[in-house]
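Structures are listed in the sections that come next.
Derivation of every value follows stated rules applied to the coordinates shown; laboratory data play no part. Given the structure is predicted, the values throughout are model-derived calculations rather than measurements. Cβ atoms are built from the backbone, for glycine too; each structure is taken alone.
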Structure 1
Amino acid sequence: MTMTLFHAASRDALATAEQKLLEVLSAKPAARAKSVSAEQLGDELLSVVRLLDGEIGLRRVLGDSSAEPERRASLLTELLSGKVSKQALTVLTAAVGERWSTPRELTDGLDVLGRTALLVHAEQGGRLDAVEDELFRFGRIVAADSELERALSDRTAPAASKATLVRELLGEKADSVTLRLVDQLVTVPRGRTVVGGLGELAAEAAKRRERSVATVVAPVPLTEQQEERLAATLQRIYSRPIALHVEVDPEIQGGLVIKVGDEVIDGSAIGRIDELRRRLAG
């Protein structure tokens, strides 16, 4: 499976931009401010990806790390103000203001942000499992049909015709998020193969679903009130509901070890002792 690759600076920039995206998605709209769904935000971000994909000069200007971040953000604001929501503009200016390794990786990063917003929308509607399954199954169908793969990968074919083909293949029963993600992949592939891109999308959906569960290791059972407070804290951190799976292990001696997806928060007594030992040894 071909994954979108980022150099170190771009990985840091993407992490910061993703945090801003989650903040925007979790923020309550101010009085009289128009609320924007994760779906709309995702669509707007992907529309900017399509714009930058076709405008090499603009992509280079916005991704020029030697230029002042404020200047790049100001240019983007002038270009998109009134054309996208204020929420989308907040995310976009935050992303453009970061230091990316290359202009191409800026555009790839915005593509990731758009996909993330759409997956959040599916998650909010309880449809993330279905989206993951549809992406995986469609990937298997395309991988088994070389003619279909060529048709969807044909760069000389009009984008509209490929988008129509995707809708005919997936049918009316497919989730709208699945349709949007596949449509973006085949019309703006960003160097990805269709099969590889579908695999990447399915993996992103699976990773997001897994990160909705926190495995908590505690020295003693947690009370109901403690679990509620911990779940609320994690929800604020990750900007989505987090289910707790609590395990009891007296050997950690105190504190908690929390694992959410690939992330581990080790606040246990034994973990702090081990960290101190490593520092002393170093």
Structure 2
Amino acid sequence: MKRIALASLLALACLLPAQAKAADEIVVNGSTTVLPIMQKVSESYMAANPNVQIALSGGGSGNGIKALIDGLADVAMSSRDIKSSEKELAEKKGVKPVRTAVAIDALVPVVNPKNAVAGLSLEQLKDIYTGKITNWKEVGGADASIVVISRDTSSGTYETWEEMVMKKAKVMPKALLQASNGAVEQAVAKNPNAIGYVGLGYLAPSIKGLHIGTVAASAETALSGEWPLSRELYVFTNGEPTGAAGALITYLLDPAKGQKAVKEVGFVPLAK
């Protein structure tokens, strides 16, 4: 009887590791801009590959790259390129971040739909975010104080805004900082005097995208470069994409699969 029990335990011990390894887990972390793309892609990819589990979370581009460097993520989503300081840290830890572009985005200034202002220049946007312009009447709107909403400093979207709009000037200290594109959308939707900025895929009826000059943000103007705040969106891996993570990225770049999902969630597929 003891021999039978022991044999059963050994058989179970042999089965457990096999069951634990039955599913390939891919940990993906980072940009909330890239997040809806990866959510859509992950759903279809896991449906087509039942042996794969994708653990997906946001947190910002900086946090995603840090997780990759620390060995806590297989794929980092980012709406900006990697910084030299991050490269140096990665090198010290034996990590070689490799960038893959997955989509094109337009960063869009947004206001509440009740706001009569239809467009602003880049200079006006900068002046609003530094606090030089404080009232909507200064740019053709109502006599009301402007409520400035920005992303937190760990966000790749914030850094893109700082580079393209602020030209390295600092966002005013009174700006209300939000942790995600979705949070910016909600804050602007609730306040008729607010201004914020989001990725193209986050435009919704609850907010109004502003023109820059006479140009409207769209897939066409982002792809052509006519929209002045267009950018690439990335994923990073440790070394060239291989294994389970590599297969996911190959799927993401497939025009009939991942790139189709990019378009479906409101971003711009890579030009072929």
Inset, instruction - Could you tell me which structure in 1, 2 was used to calculate percent of Cα pairs over 16 Å apart, for residues 25-80 alone as 37? - result: 2
Inset, instruction - Identify the structure, out of 1, 2, from whose coordinates Cα Rg over 2.2 N^0.38 Å was calculated to give 1.13. - result: 1
Legend entry - Among 1, 2, which structure scores highest (criterion: mean projected area of the Cα convex hull in nm², for residues 161-208 alone): 2
Inset, instruction - Using the calculated result 0.40 for FRET efficiency 1/(1 + (r/R0)^6) of positions 65 and 257 (r between Cβ atoms, R0 = 35 Å, to 0.05), pick out the matching structure from 1, 2. - result: 1
Inset, instruction - For distance in nm of label points 7 Å out along Cα→Cβ at positions 137 and 185, the calculated result is 1.5, so let me know which of 1, 2 that is. - result: 1
Inset, instruction - Kindly point out which one of 1, 2 the value 0.65 was derived from, the read-out being FRET efficiency 1/(1 + (r/R0)^6) of positions 73 and 129 (r between Cβ atoms, R0 = 35 Å, to 0.05). - result: 2
Inset, instruction - Consider the structures 1, 2: one of them gives 26 for relative contact order in percent (Cα under 8 Å, 6 or more apart) as calculated from the coordinates. Say which. - result: 2
Inset, instruction - Given a value of -20500 for helix-only ellipticity at 222 nm (-39500 (n - 2.57) for each DSSP H run of 4 or more, over all residues; to 500), point me to the structure among 1, 2 it was derived from. - result: 1
Inset, instruction - State the single structure among 1, 2 that was used to calculate distance in nm of label points 7 Å out along Cα→Cβ at positions 57 and 89, giving 2.4. - result: 1
